Structure I
Amino acid sequence: MSVLDDAEQRTQIDPAAMWSLIEGFPDHIDVAARTAENLSLASPAGKLAPSSIVITGLGGSAISGDLARAAAGGAIKLPLTVNRDYVLPPFVNASTLVIACSYSGNTEETLGVYARAKAAGADIVCITSGGLLAEMAGRDSFPVVSLPGGLPPRAALGYALPALLGVLRAKGIIPDMIGDIRETVALLRALREKYRPETPTADNPAKQLAVELHGKIVVVYGSSAIMEPVAYRWRSQIAENAKTLAFHHALPEMNHNELVGWLHPQDLLKNVGVVFLRDSKDHTQVKKRFDLTREEIDGKAGVVREIQSEGKSRLASILSVVYLGDFTSLYMAYLNRLDPTPVAVIDTLKNKLK
C-alpha cells in the first residue's frame, strides 16, 4: 500500500500532524473572519486618511499581503506595497498606513521596520501572536490584532489573511468581504473531502499530483493579476513541507524572458514538473499566453499539468488553488518520507544570525 493511503505510515512520518493543520484551513478562516467582523480601528487623533499602504513581513507572514491584494482586486485604490526587508520604502511618512505582520512577533526584519515606521510617524497596526512586536506595539499604543499561537507560521495563513482583510476593511481601504469569505469557507470545506488523507489516491487529485511531481524540481506559473501570489505560495509550501526545490514566475512577464530558457539542458528539463495555475478571470490575452506557453513546454518538461480555480469570487478562486497546493506539498513530503513540520535549516540560519 502506498504511503499516501497508509494511515500508520503517515502517522510515523508526520508526528506533529501537519495534515490536521492543513485540513483545518477552512475552519481557521471561518473563526478568524468572525473575529475580524467586529474589528474597529479608528485613526489616531490628528491623522488623515492614508495615502499609501505598506504591508511588511517575511515568509508565511508576508504571503497574506500578496493574497489580500489579489483578492481585493480593484477595490484597493491606494498604492500598496508588500515589503520583505529590513528597511522601509523611502516614501513612508505620516500619511502611510504600515501593517506589520509577524506571526511569532520576533521576526528581526519586521521588528526593524516597525521601529523605522514609528520614527517616520506612520499609522501602524500589528498582526501577530505575541512576541516583541506585540510588546512594542502595546508600549507605543499601536493596535494589535492577535492571532492564536503555537503554529508553524505557514500554517497560520487561515488566521492571518482574514485578520489582514479585517484591518483593511476597518481602515476603509476595502469594502466588507464577508460574502466572499462565506463562499470561500463553504468551497474549501467541500474540497477538503476530496483532498484529505482518508480519501484514497484513486479519488484524490492532490495525491495524484504529488505522485506526478515526486522526484522533480517544480516550476509553478500563474497570472500576474490573480494567481502569481498563489504560485509563490505553492513554491514556498513545496520547499518547506516537502523539502523540495521549486520556482515560480508570472505570465505575461514569463513570456518576455524565461520562456526562452526552455531549451537547455534538455536532459535535465525532463526532471522538471510544471504546474499552470489558471483562473477564469485572467485577462483574455493571458489566457491565450497560457495556451501558447504550454505548447512550447509540452514535451520538454517531465510533467506539465494545469489547475483551474474554483469559486465565483476572487477570494474563493485564489484560496481554492492555495488549498490544493498545500495538500499537494504535504503528500510530496510523505513520498519523500520526511516530516513536513520541521524547517531545521531556517532555524539554524536564524541562530547563526543572532
Structure II
Amino acid sequence: MEPELKIITGNANRPLAQRIAAQLDRRLTACTVTRFSDGEVFVQIDENIRGSDLFIVQSTNSPAENLMELLMLIDCARRASAKRITAVIPYFGYARADRKDQPRVSIAARLVANMITVAGADRVLTMDLHASQIQGFFDIPSDHLYSAIVFNDYFLKLGITDPVVVTPDVGSIKMARAFAKTLSCGLAIIDKRRPGPNQAEVLNIIGSIDGKTVILRDDMVDTAGTLTAAAKAVERGGAHRIYACCTHPVLSGASLERIADSPIERLLVADTIDLSQRVLPPNIEIISTARLFAEAIARIAHEQSISALFPAEPNGAEAHRERGAQTDSAKHPHPAPVGKNAPTGA
C-alpha cells in the first residue's frame, strides 16, 4: 500500500502551495508557523503524518526566516515519522554563491544544501537553479524542473513573426539557446561587466536585433539593473518590440521602478516567489508553475520519471533524453494523474 501523499508549507509562498494542492485535489496539511516575540521561529505540524509521503513547499528567498522555516519543517516531519520527506523549493536562495571566485568568501549554496540534508530531507525538487551544478551539492536525490516549458507555451501562442532571443549575460546562454531553439528563432548575447555588486554595464550586443521583436531571457530578476540595461541597449540597437521573461522575481531595491520606466513591453515572471503583497507595475505579468510542480510531485509519489516534464534541455542533451524517454515510456506508459483524476492516496 502506497503511503498517503501530504503537502505542507511555511510562510514563504503559501499561495503557490495552495495552487499546487488544488491541482492534486488535496488540501494543505495543517501546521503552525509563527514567531516568538524575540523573532525566533516556532513550527508545529498539527496533523498526524506518520508513514506519509510528505512534500514541503517552501522557497528560501529573503528574509532568512524562510530558510529556517524549511529546516524546522523538515526536522518536525522527520521526528513525526513521515516515511519520505521531499523539500519542494520553487526558488533556491543563496544559489548565486555557488563557487569561491574571490578570496575568503562562503560557498553558501553548498552550505544551504548541507543544512537541508542534515535536517532530514530525503529528496529535493526545485526549479531553474542559478547554476545547474548546484544539484551536485546535495547528497540526496534532486530533481530540477525548468520553467521554460511554461514560457515556451506563452510565446508560441503569441505568434510573434520576427522574434530573437537575447540573453542579458553570458551566464544564461544555454538557457537562452534552448529557448531560441523552441521558438525557431535567432539568438543574441549582451556582453556586460559588473563594476560592483548589483551593478551592470552593457558593453556590446553580439547578434542581429535590428527591426526584431526581442525576448530577453534570464533565470532571475533581482535589482533589475541587468535586465533594464539590456532592454535599453537593444532598444538603441533597433529592436522593434521588447519582451522579457525571468523565472524568479526577487525584485529588490528599486527594481519595480526600473522595470516600470524601462522599454520592456511585458515582463513575464513565474510565481516561485510570492508577490501577492507587492504592488506591481502594469508591464509585469505572473505565470503560475503550480501545474508543473503538481505533475512532478505526482510522478515522484508514483516513482515515475519526470523527464516528460522537461522542455529542450539547456545542456544540449536532447538526443540523450529522447533515448531515455523511450525507455521510460516502456516502463511507465501512463503518466501520473494530476487534478480531478488523481487518486486520493498517491
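Quick notes on this one:
- Volume of the Cα convex hull per residue in Å³, for residues 76-179 alone - structure with the largest value, from I, II: II
- When FRET efficiency 1/(1 + (r/R0)^6) of positions 124 and 212 (r between Cβ atoms, R0 = 41 Å, to 0.05) is computed across structures I, II, the figure 0.60 traces back to II.
- Computed over structures I, II, relative contact order in percent (Cα under 8 Å, 6 or more apart) reaches its largest value in I.
- Here distance in nm of label points 7 Å out along Cα→Cβ at positions 172 and 188 was derived from just one of the structures I, II, and that gives 1.5; the source is II.
- Rg/Rh (Cα atoms, Kirkwood Rh), for residues 52-107 alone - structure with the largest value, from I, II: II
- Label whose coordinates, when helix-only ellipticity at 222 nm (-39500 (n - 2.57) for each DSSP H run of 4 or more, over all residues; to 500) is calculated, return -9000 (choices I, II): II
- Among candidates I, II, the computation of FRET efficiency 1/(1 + (r/R0)^6) of positions 228 and 300 (r between Cβ atoms, R0 = 35 Å, to 0.05) that gave 0.95 used structure I.
- Which of I, II leads on mean projected area of the Cα convex hull in nm², for residues 132-267 alone, largest value: I
Every number here is computed from the coordinates shown, using simple stated rules; none is lab data. Bear in mind that the values here come from a model prediction, so they are computed numbers and not experimental data. Cβ atoms are built from the backbone, for glycine too; each structure is taken alone.
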